[in-house]
Structure I
Amino acid sequence: MQPEWSLIETLAAGGMNIVAKGGQPRSVTESLSLQRLSPDAKIAVRPFLQRARESRSRYEELTEIRTRGGGTSTYRLLAVPVLGPTGAVHALQLWIGHADLEPEPPRIVSAVSWLLEKGVIAQTVEASMMSGVEPDAHVPERTPAEYYAKSIRFDDTAGLFALCLAPTAGGHWEGSFSVLHADGRIMRWHCHARACLEPGEIGARVLWHDVTDTVAPDKPILDVLARQRGMEALGIYPALLTPKRGFLTMWLCETPAPWVQWRDVSSGDEVFHAEDRPVIEAAHTRVHDSGGHEEITVRTKASEGPEPWISTRMRISSYPGDLGRHLAVVDMYRD
């Protein structure tokens, strides 16, 4: 039988965890030993992976194993690193088989970094290409709102945002979401993220794994779509904001507010006028303490017209639960 590729998550320094075999996602809580991936106990898997991680490029070794009959069998160990946008190795794809076998191409995997201080998600070319973006159209940094606009079903946004907006040592999140490919098909991506506290990269390192052929993608929930379209028909556009940093985190509607320029900005905090960011933070503090809501007027970057800013009304409330310290739910509309 042809040996399968395995995916080894390496998001934290020194850490190595099996997160997929043959395209089947595995939770890090399953604690499968790396040595279990070896076809022979004499092949040391972890030391090989450590050398591959240090090489930061496609890496392979041949090793001869003496058989019980007195002969030898030659194995090929092959590792392909998955580099993140800051140069860190987010994962290793591993294949081990007899030297006379040729492995199938490794599965599509990519890496991104949520850079909290800049308010952007940095991505590699491979990350862009996973959803059908051509290499010449690749953009190295996207705001969270831009990035997650590709998602059509993502049930655990709270879990990921809790990690990325308030990273703590040892923090980890894993989950799946459905993404619309440029050719119109729906994909399923499985994700692993770990908090990163390194200077210049505070936020989270993330690993995406395309498992569409092994796990069926989830479809949008009909009542959610109906509610979104109903609000849009009334001219109301809900979104999530990060008040402390003043940036747009994610739209909660299919069609974002048409008068707001939220794409092609260098940072998530450019959507709101600098003088209005303290207004948003102060309003969020009040509603978080009171449990109610408040209506404010802010200036958002204009998508068209001669003026760079346009007046926007916002009904602001706190996100439910502990994450409400970091997230606000807003309904945007025009007077």
Structure II
Amino acid sequence: MNTRRAIALLTCSFSFGALVVPSVASAACRRAQGAPSSALVVRLSLGGVFSYHGRSFSASGERVRLRGTVSGISDVSGERVHVRVYTGSRQIRSAWVSLTRVNRVCSEGSFTYSSKIWASGRTVFKIDHPTTANYPDVFTGRLAGLTVYKRATGFGSNGTGVGVLLAMLRKLGYYAPFGNSYGPATGKAVLTYRKVNRMSRIETPSARIYHLLQQGRGAARARYPHLGTHLEANLSQQVLIFFHGRKPVEVHPISSGKPSTPTVLGKYQFYMKDFGTNKKGMVDSSYFHNGYAVHGYEELPTYNASHGCLRVWVPSAEHIYNHIHIGEWIAVYW
């Protein structure tokens, strides 16, 4: 047996949505061209996952895609790899997957394996290629780093399902706390996501929300990106959004003016700020036009109910106040 065909399993690095393997295509190509009998190089990556702090996460029941490329294998015709999936020490999936030629010059073959994983816990993917007439030596590969978790159901939930939910919301620019406990601030963040995506205005998550977030979908979109660093108050969605050009930085729930006292529409610049609570119960006010302001208020319904101002949640009012600057633009529209 030719031991020079031992696997060169490469270390993976992480980014949002997938495991990304460092680029080694050119080196692998040179090996394949110059020395066909040299060591095989196996690269593995994951798609459909959420990456956070160097690990990948997927909600239970979400579809995960394993992609692999084998460089240095001269003929992939009829060749297959055996894919096995483990949660802890227990094997939960097993399948044979055919290799497909992707690069004739560099002698590369690839495969894709897709499956929904229901068992929660640390998940490991293992592949192996058994002895065949073309390749008498076995090559193997292993990819770890995926955690499958149970979704949070709402207030009182704790654990990974909450922490990942909050991280996914923050990734898209929603103002969400850190931690693994589902409290009022988490509820407000989920409500804001629901508002932007025109879902029912409640403060609990759903399987659909987890799915959309894991795919990186549902971010707020700027209507006036040419304003640069600015705010937008979308009254149809009842949200206040801080933008850097097109990028949403923070999204907060609001309650704007009721029909009898509507909020003024248009583009304005903040001209005055008033920290603290005034005689009208307005908390940490930032004024943008003739007494209209962004401010905290004791009552924050999910619909437009104010006297014309843009109400925000009192626990977030000081934070919002500190991030609004005199002269900064705000666009108010339906």
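Taken together, the values in this text are just the output of simple stated rules run on the coordinates, not laboratory data. Note that this is a predicted model, so its numbers are computed, not measured. Cβ atoms are built from the backbone, for glycine too; each structure is taken alone.
Looking across I, II, the calculation of FRET efficiency 1/(1 + (r/R0)^6) of positions 178 and 314 (r between Cβ atoms, R0 = 25 Å, to 0.05) that yields 0.30 traces back to I.
Between I, II, which one scores greatest on Kirkwood radius over Cα pairs in Å? Walk me through the numbers on the way to the answer.
Numbers: I: 21.7; II: 22.8.
When Kirkwood radius over Cα pairs in Å is calculated for I, II, structure II comes out on top.
Of the structures labelled I, II, which one yields 11, 29, 22, 18, 14, 5, 0 when P(r) over Cα pairs in 10 Å bins from 0, in percent, for residues 90-201 alone is computed from its coordinates? Answer for the origin of the read-out: II. Given 2.0 as the derived value for distance in nm of label points 7 Å out along Cα→Cβ at positions 266 and 298, which of the supplied structures I, II does it correspond to? The read-out was computed on structure I.
Using mean count of other Cβ atoms within 10 Å over residues 42-49 for the comparison, can you identify which of I, II gives the largest number? Biggest value here belongs to II.
Given structures I, II, which gives the highest value for distance in nm of label points 7 Å out along Cα→Cβ at positions 130 and 146? Mind showing how you got there, number by number?
On the way: I: 1.7; II: 2.3.
Largest value of distance in nm of label points 7 Å out along Cα→Cβ at positions 130 and 146: II.
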